[in-house]
Structure I
Amino acid sequence: MYLNIIFLPLFGSMASGFFGRFLGGKGAGIVTTFSVFFSWILSCLSFYEVGLGACPTYINLVTWLESDFFHVDWAFCFDSLTVVMLFVVTFVSTLVHIYSLEYMGGDPHLPRFMSYLSLFTFFMLVLVTADNFVQMFVGWEGVGLCSYLLINFWFTRIQANKAAIKAMLVNRVGDFGLALSIFGIFICFGAVDYATVFSLVPQFYGFTTIFLNMEFKVLDLLGVFLFIGAVGKSAQLGLHTWLPDAMEGPTPVSALIHAATMVTAGVFLLVRCSPLLEYCPGALNFICVVGAMTAFFAATTALVQNDLKRVIAYSTCSQLGYMVFACGLSNYSVAVFHLSNHAFFKALLFLGAGSVIHAVGDEQDMRKMGGLRRLLPFTYAVMVIGSLALMGMPFLTGFYSKDVVLEVGYATHSFVSHFAYWLGGFAAFCTAFYSIRLLVLCFLSEPNGSRFLLMSASESSWIMGTVLGVLAIPSIFAGYLGRDLFIGLGTTFWGNSIFILPSHLSIIDAEFMPTTMKLLPLIFSLVGGLLSFFLYYGYNKILFSYKMSLWGRKFYTFLNRKWLFDKIFNEILTQNLLDFGYHFTYKSIDRGLIESFGPFGLSLTILAQSRQNRDWQSGYIYRYSLVLVIGVLFFSLVSILGGINFKIFILLCFLSLLSTSE
């Protein structure tokens, strides 16, 4: 059963990829969809057996790599953390597959698309079920590959090409950090499997090492390297620039990347490595600060974005910041709870946005929409549910996890945690602002788009509507139903899959914090939502006059250009690296050194030498006999008189004389 969960999506991907021409678009879609659906059914059974029945399962298939002390098995670990991820990934992936059958139905390359989707799911399942860091790295690189293939699915579009390459290259930076951490883990612990590494971690507490001529604590260094890997995949501040550009792919791809796969891999890595990170206080503080800054940065950037999918993309980046700083505060269970809740309403938002875009002729600019609540009432309803859940409104899914993340930030009682709490609170204000702005511009304001497109707009087919309706249910109830199981006081659900030092437990303190501080994030959200509604729906002139003012224009430009991160990266970092690569590595090494020894140096010398040596090939036997006799006498003399070094020297001299003679 457990292996079928992993390999059924691979079977569907191979069937669609290799035999899609025979199956056709619909046939390939049905095969891949049912493969992932049966994987979800088995994931539900594993959730019951492993999670609720407290029966973790470990499967060791074969020895994969073995060299001296380096030993890696192809093995799988099914514990509580794994089965939660399995349920979320396969559930969202199944719905995305069903949605894609209709959304991409007219595309002639549908079998290839469905094959990539299933392969994406397979690699994510490999990542979350791996029993060691090397096998996890296989899934890690696999989801990066599939993201490239899916973002670049419409490969005739130059923007899709650029976005896919950008995603690949930015993630290479994070992957390099993860690779360094795996190397360091093997050097320190002599193993790469989770069980051995995590059991040995306390023995290395306080050990130091020299890196880049500076002294660091070993565990802090490993924790920072692991986090660099998570920064790339989970789009944290610094390596976040690929995430909004990934919207160039089809909308179902965006839903899968942002809800269940790819971006959740970094958060999963941090939670999986909790036994290591708990002994890295410096790394935890760094993780907390970066996560809080990401949540705030992405939320402010989304305030003024006009592309519908890009707003939701920055929303994902902001919510990932919440999950990461929860990990930095040692509240890994809260991070996973918010991850699973976020997957439901973020998939709902993206697929709802796809329905809107589909209805208005592939238009994504929200300023050219408006008035769609009458034309798309069902889509409007589910978008309201998703947006309110994202805002953390009471009794919806987001409320039960997002507010707890902020509460533990306040209850930890340190400068870093309070810094994260206040930035997270301001991010909640911005989240409510851009969520209501999205609803107003798309559905509530007066129509601003083309009359032809708006007159032809209508609800999507029953298949897409069913998917949206199914996703709306967990977006409402999942938080309430799962709260006590995942983060309730005294819950034993996580077992040994998550480790927290007793001194780092702050969720208990969060139960007794002042009511005012508990309600503050909710107040921020309500104020942000109401302010956005009044500014964009009732008082457009005030907003327009502010945008046209000197400081308003500067502020709008700064946020709309994403805090100028792309400008800084392109003009300072990338351009200088390209110049260095051209002037030094290309001109000096490639064209200079290599070509001197290669095509224009050594090869020409050998060719000229061979032409000289032709004169020795005269065809006269007495010449060959003379050379043979001289050679035998010469080597006999050398063997009597000299040592090995002298013999080699004399041999080289003899050969050079032969080549230069005549």
Structure II
Amino acid sequence: MNITHKKNTGRTLISMRCLAVLCLITQSLVSMASVQQQRQLFGKLYSLALAGQEQQVQQQRQPLNGYPIEHYLDYALIQSKMQTLPESAIADFKTKHPNSPLNKRLKSAYLTALGNQAQWQKYLQHHQGFDQGKKQCWYLQARIKTGQTQGIEPLIQAMWLSGLSAPDACNPAFKWWQDQGHISENLYLQRIKLAYESRNSSLIEHLKKKLKQKPLWVDQALSLIKDPAASLQQSTQWPPTTETQWLVFKTSLWLAKKKPATLHGFWPQVKAAHALTMAQVNQIERQMALFAATDYEHFSIDAMKQLPADMKDDQIKAWIVRYHLFNQQWPDVLHALKQMSKRQLDQARWQYWLARAEAKLGNKAVAKSIFKKLSSQTNYYGFLAADHMRLPYQLCHQPPAPATANFTPPAGINRAIELHHIGFLSMARSEWNLGYRGLSKTDKQALAKRVQQEGWYAKSIAIMADLGQWENYQLRYPIAHQKIIQQHANGNKPMPQWVMAIIKQESAWTKDAVSHANAHGLMQLLPTTAKQLGQQLGINITQNNELHQAPLNILLGVQYQKNLYQQFDHPLLVAAAYNAGERKSIDWSQDFPASPDVWLETIPYRETRDYITKILSNVTIYDWLINKQPKRISHWMPTIPINQAASQPWPNATISQQLATIQCSP
């Protein structure tokens, strides 16, 4: 009886525990569903609030009580009324939420409304006295309209004295300044020089009409912008003046970068005709030699070697090496490497080429020694060195640093995470920046894991960089959107790890990343390219911010990769085309070195060289994280099909077809 009772008691306890676990799971699922409902409701009400539908918002917002970003509805309602200048509502919002980044947005919107309505007295009450663009123009205009003009002249002159055109909102302030007699011929000429440096010929033409006396050099400046090469040759007949010398120097420097071979053809005559300083001559000749080298012009190597010692900086020394690499002149490569400073030569890039040059010249023992030491590094050059020596890759999972137990993020971080979930990414970063300040290292460690679980991969990567945890690969190299990527990258070209390597390098997993070239989203697609890809796939893309949706961006980006693989059928040419454009990959497939490491090193664009090396390093690490044993980096580097020659395994089929073994040495 006792035994049976104990057995039944045990079963009862087990049942109760199972029931408790089931309850917790159920509660969690209900909570998740509730949060999703709140997010959907918030998105709906936020749109209504921006449209000024206050009654509907207030009637439906009760389920959002306690929702971290509920007060963003109040912000949106204020924004909808901004043209009515809701000063009291803005002040009340700031009182209730004194540390909110929304206060800065409200202030900016309020200033814009005041400026548009010419409410100058109020504008001055809220403007800090220094700004940029239209808001600074309005500030100057407000000072004038309210009679507060003491000491304003230097501020107006600073806005006017620019090589770029000022906003139209500055015109009233400029007119007042001119009417007060503060403008002069000398100021016009100063601004013309600034416009010349910006190559702004339309502004020069405008300013030229204002001059009472038109110096000859103004027309010379316009001709040098219109046709630099022809005008520089004509300049040898121009009367020598200080302004002519300055124009010739600036134009020669520009042409040395844009068309070095053209300048080289007539540079001796220009140099002899103008009294340029030695420093100016050296600067022009260095620039001409450098950019001629990027085009592998025959004269560039002598031009670089003939530069004065103080002009042969690290960049020049690197291009002397590349010139000889391009021409497969291995004794000269070795000699040029040995002209580098120890600091430069100790870099992984140049250690690799030192080993390659020594090997090419028969110094096998020296090369092996360098390769072996280099193979301990976890980067492109380390992996390549390991391939040459058939050694394991050095890849170590860094043990997680101590994290705050039961970490509770600051309220601002919670708001940032919620904003990220609903797609308000810019606002999410503003909240994050405030909430992240002052966190301890252990708090940051705990937060990194939390944000990765929340799918905010860009922030886990950023935290690891902040903490210097370069070997925490799970957080630095998130395996994210895996199902979507596998769904679309379901063949060999591209492979999922290749797509992840591209995303890691292009955007660091930032969904709304926008580059200086206006490329958008995870895979950094230009809007024109995205629309073409959309047409190919039967998708109509009307707005750029659609590219910030991860599923769509990945679908289009993978399709672009497939198109490039069909065109080039070579990983390095695909990567180069993705970064620099298809035309460049075509150009670099003609008369370049076929050896993939030499080809990559001799690409003229530094950005593209660095980009491809990082893609190759990324894909190796992702291959390791996904498949446990990665393909060797040389797998992705067959010989380049120069002049349509067939690609071959490199450095040979045995190595390039291997999987790399992994070791973790202290």
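Which of the displayed structures (I, II) returns the greatest value of Rg/Rh (Cα atoms, Kirkwood Rh), for residues 350-629 alone on calculation? Don't jump to the answer; show the numbers that get you there.
On the way: I: 1.32; II: 1.00.
Sorting by Rg/Rh (Cα atoms, Kirkwood Rh), for residues 350-629 alone in descending order puts I first.
Taking 119, 82, 48 as the value of Cα extents along the principal axes in Å derived from one of the structures shown (I, II), identify that structure.
II
Taking relative contact order in percent (Cα under 8 Å, 6 or more apart) for each of I, II, which is largest?
Largest value of relative contact order in percent (Cα under 8 Å, 6 or more apart): I.
Consider the structures I, II: one of them gives 13.8 for mean count of other Cβ atoms within 10 Å over residues 302-309 as calculated from the coordinates. Say which.
Details: I: 20.8; II: 13.8.
Going label by label, the one that fits is II.
I have -19500 for helix-only ellipticity at 222 nm (-39500 (n - 2.57) for each DSSP H run of 4 or more, over all residues; to 500), calculated from one of the structures I, II. Which structure is it?
Here the read-out was taken from II.
We did not get these values from a lab; they are worked out from the coordinates using the rules stated. Every value quoted in this text rests on a predicted model; they were computed, and no experiment measured them. Cβ atoms are built from the backbone, for glycine too; each structure is taken alone.
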